[in-house]
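Okay, got some structures for you below.
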Structure P
Amino acid sequence: MLNILPAGIHEIPVIQEIAKRSWQVAYKDILTPAQMKYMLDKLYSFETLQFQHDKLNFKSVLAMDADVPVGFATWSPKVNFENIYRLHKIYILPARQGKGTGRYLLEHIISEIKNMNATILELNVNRQNKARIFYEKFGFTIVGEEDIPIGNGYFMNDYVMEKKV
């Protein structure tokens, strides 16, 4: 049985481990090993995750199967946009993918943000990432594309997707 627990700074090592293990599968055919390491180091450093939690109002949760963390998600209100929220991160351990964990996390987030008068949940997904299909099945639609420079000559080549909630 899955359970959702809030995740704060004490859970950052768990989030980092889930991200690392998930990325090795999700991005193995999309990113070079050097780019994957660079992005994980940059996006999932303890300092970055703590700053997002403490200063940017990011909320994170862990999906737990009994006492074992199997996934996480992070979201926040979109800056300067009333009633729009952003899903920043959602990753499920590879062995748990396709078993409803991602859906469970998204349903939890949508329930939470509806209580805060959200009307839209948006996200970015790499244009080559098969997760796009998961989001489309969940009711998200592509509303744009972005190429975001992240340093070291690397870019995030993403679709912007949104869902009315």
Structure Q
Amino acid sequence: MTTAVLWAVVAYLLGALPSDWVARRVPPAFATPARVALDVFKGALAVAWLPAGGLLAQTLAATAAMAGAQWPPWGGGGRRGLGVGAGSLIVLSPLAVPVWAVFGGLAYVITGFPTVGRVVGSVAAPLVVGWWAGWPLGLACLPICVMLLERDRGDLRRVLLGTGRRHVWRGDG
């Protein structure tokens, strides 16, 4: 258990590494893809290089990496953590990210609200993974999805009040 706690600290610091540093050093056209790729790599590395400990230790490391991305130790508020969460979920259960993307994408297309897409994807991923691959894996995905939901709390409040950001490509508004 000591190894898992130490690795969680390492994962937290790994998740907190600022990927914007890399984005500022590449041409502007590659800045966003470079930042996203680094975020996914940080999340996957935090879980994949865990020396031992099983699914519980992997879940702890994934949660710590996500916490580092959302609440870095040097302040600044952090980011939403989608890339770090996706990277860690890929290692925990490769099924989780496609499920999150399909359900989130469908909800986004139907409603026009990106926030609704993220919320539906975050609720569906642990449920579908648990049903399909086993409930231990579904429960392992749960902390990451809950942390994503926590970051969308303010956006979801604005959607419910009717002032949320909505895409106009739908044609009706």
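Values in this text are rule-based calculations from the coordinates and carry no lab data. No experiment lies behind these values; they were computed from the predicted model shown. Cβ atoms are built from the backbone, for glycine too; each structure is taken alone.
Among the shown structures P, Q, from which was the value 21, 20, 17 of semi-axes √(5λ) of the Cα gyration tensor in Å calculated?
The correct label is P.
Here FRET efficiency 1/(1 + (r/R0)^6) of positions 34 and 82 (r between Cβ atoms, R0 = 25 Å, to 0.05) has been calculated and equals 0.95, so which of P, Q was it run on?
Source structure: Q.
Of the structures labelled P, Q, which one yields 0.95 when FRET efficiency 1/(1 + (r/R0)^6) of positions 2 and 26 (r between Cβ atoms, R0 = 35 Å, to 0.05) is computed from its coordinates?
Corresponding structure: P.
With mean count of other Cβ atoms within 10 Å over residues 58-65 as the yardstick, tell me which of P, Q scores highest.
When mean count of other Cβ atoms within 10 Å over residues 58-65 is calculated for P, Q, structure Q comes out on top.
Taking helix-only ellipticity at 222 nm (-39500 (n - 2.57) for each DSSP H run of 4 or more, over all residues; to 500) from the coordinates of each of P, Q, which one would give -10500?
Computed on structure P.
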